[in-house]
Structure P
Amino acid sequence: MGIILKIYIKLSLKMSNKYKQIKSLFERESFKFRSMIFQYKRHFLKNNELQKQKYNKIRQDY
């Protein structure tokens, strides 16, 4: 009975370490993804503002 318990404890420790590695990897990737989305949003909003300014300038000329 004691041997089975030791094997179970070793396996559960290995699995928890794997779980921690996968979790940290997932958190890193999700952070990269969120920052990428944020950069695209900022870029898009900046371009949108520039387009509005150009459009308003053209309208004022006419």
Structure Q
Amino acid sequence: MNIYSKKSAAGLLGLARRAGMVEQGVSSTRKALRQNRANLVLIAEDGSKIQREKIDNILKHKNVP
């Protein structure tokens, strides 16, 4: 991904966040997944392996990318 694509992606995420369409953190993300409010989940590369596995299990069950 080039620098312009990264800036565009970050800008779009910022807009979505200001619109209240972004959940941050494991607890909020898991809650959104359980309530079928998540359409896409982005996980930081430096996140906890255990927390990532918890999210991955829900993602597989809910069929969310």
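Computed from the coordinates by the stated procedures, all read-outs in this text should not be read as laboratory data. Remember, predicted model here, so these are calculated numbers, not experimental data. Cβ atoms are built from the backbone, for glycine too; each structure is taken alone.
Some points to look at:
- Structure from which 4.8 was derived, mean projected area of the Cα convex hull in nm², options P, Q: Q
- Value -19000, calculated as helix-only ellipticity at 222 nm (-39500 (n - 2.57) for each DSSP H run of 4 or more, over all residues; to 500), assigned to which of P, Q: Q
- Largest in FRET efficiency 1/(1 + (r/R0)^6) of positions 2 and 50 (r between Cβ atoms, R0 = 30 Å, to 0.05) among the labelled structures P, Q is structure Q.
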